[in-house]
Structure P
Amino acid sequence: MPNSPEHLQTIQLRAREWARVLKLPFRQQRWRGHAGEFAGTGVGSSLDFQDHRVYLPGDDPRQINWQAYARTGTYTIKQYREEVRPLVDVILDASDSMFAHPAKAQRTQELLAYAVEAALQTGATVRCYAVRGQTHLALETEAVIAGRWAREVQVMKASADAPALARIPLRAGAMRVFISDLLFPAEPEALLAPLGSRNGRGIVFVPHAMQESAPAWDGNYEFIDSETQLPHEHRVESDILQSYLRAYARHFDLWKNAAAKHGVALARVSAEDEFISALRAEGVGSNAVEAA
């Protein structure tokens, strides 16, 4: 796959424009983080009035509503909405299957760049991870922006296991963006559970290519397992192809049902369509993204 820093930086520049058209769904819930522009879980000092309450010892006297005191003789203070900068944890499934086809590899790179840019444009505090099976690697956000992440990921040991998301130190109250093709044996509910744990908000972007979702196999083929690199010879006839397509559809039905159960937004993203069109197709309806 093209993974030079120059190539990845070009994608990152395009992602800045994409993130101005489609945004991550920050306004759909309250967040925790440092001072910023999104609604928090507590009260703060923004201009957005929230409520009155009785003054208590230890409160800041400057917050006393003296006009209300003149009318009622009771000390009260005004509460304003707390505004915060959200926390965003971006997790890239670095399995070899994510880069099995040139178009899919490109879409994977684009989704990573988009997730980081969409988070940074809101002022969010971003952490990035790559995961392969049971191992994960923290990626510096600056390295992702500069296009240096691919070289770090390539040295990770190959694995056919499902990504061990539970081992990654995801932050409480964070938005967790997981980029994965979901093409591994795993119980969907068990794998998705960490994305919504500890008051987190889970989003899954699923890049997919026509070679996987709608192949036109007919005849003898030598298939290569993308994770183990082992060859398998098969003759594919119409009934076998139809059986594969049904199994493929059932596989993603299971993932979508599990995502809905855990409150995780899941959007499949075609590798062949233009990026914004591909992301919007399922992203808006599943609340994985929102229009600017």
Structure Q
Amino acid sequence: MSPAGTSLSPGRGITFTILGGALLTTNDAVLKWLTSDYPVGQLMFIRGLFVFLPVMLIAWRAGGFGLIRVNSFRNQSLRAGFAFTSGFFFITGISFLPLADALAITFAGPLFVTALAPKMLGEYVGWRRWSAVLVGFAGVVVMLRPGGEAMQWAALFPLGASLAGALRDLTTRKMAGQETSVSIMCFSTAVIVLAGLCTWPFGWAPLVLEDLALMALSGMLVGGAHFLLIERFQWAEAALLAPFKYTNMIWAVLFGFVIWGDVPDVWMTTGAALVIAGGLYIFRRESRHINSAG
């Protein structure tokens, strides 16, 4: 691990961030393709099974399987529940919406984290960050266009995924120092698999061999992405890497155009720009606060 405030290899950290985001967005495109034939719960169950292989690789590389030990089942279960809800809502959303539109709406996650942090973590949020939250949520409103003809109820799914993801991240913060990253990944993956299995009585579709291969690919993409997104912090500071996570939008627009012929309109583009600007400013302020405290 690089010392605090030091970047051992910024180029490698940035590359891992971009590649990790590309793998996650490729996974989203695969899932969007499959949602036309399979229920969301079934997809999450089968994909989760294939996530375990790269997760085990991460555990082995991080120092052994002893890191999987769980210290707080309550916090781990709460976090895993939010993770499942976020994934379920997002996959449902991309089954109705263009991939880039759904992804842009989920960028509201840092805004929710900042807005909820004072209540859940007792953190102080100054007027500058509150201003950034308001700008970001204005961008969400622009993307949703409430009252307009283009308003789609399905847009509430990625927004719900963003809120659930924020609650997942806040719960993860509360667990800092209590659980290892590997333990959190393993426990959450196991819960997602079990929760997906519980949707079986509501109807699953017969599996086609080619689709099973795509589901396996999806699981490997997720596991590989998480490996890269964890490994990147070995090489570069979080503040340097933060802006590069928004390169996911480039991949989403590319996949959406090539596969489905989707092109984001001016409302979605403008709203996404406001949300990203708000998120980047919040991260910048948080980084300054951490550096000054250190």
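Could you figure out which one of P, Q the value -24000 for helix-only ellipticity at 222 nm (-39500 (n - 2.57) for each DSSP H run of 4 or more, over all residues; to 500) was computed from? Structure Q accounts for this read-out. To test your reading of the models, identify which of P, Q gives 18.7, 56 for Rg and Dmax of the Cα atoms in Å when calculated. Label of the source structure: Q.
Of structures P, Q, the largest value of distance in nm of label points 7 Å out along Cα→Cβ at positions 13 and 181 belongs to P. Of structures P, Q, the largest value of relative contact order in percent (Cα under 8 Å, 6 or more apart) belongs to Q.
No value in this document is a laboratory result; all are computed from the given coordinates. Keep in mind that what you see is a predicted model, and the values were worked out from it rather than measured. Cβ atoms are built from the backbone, for glycine too; each structure is taken alone.
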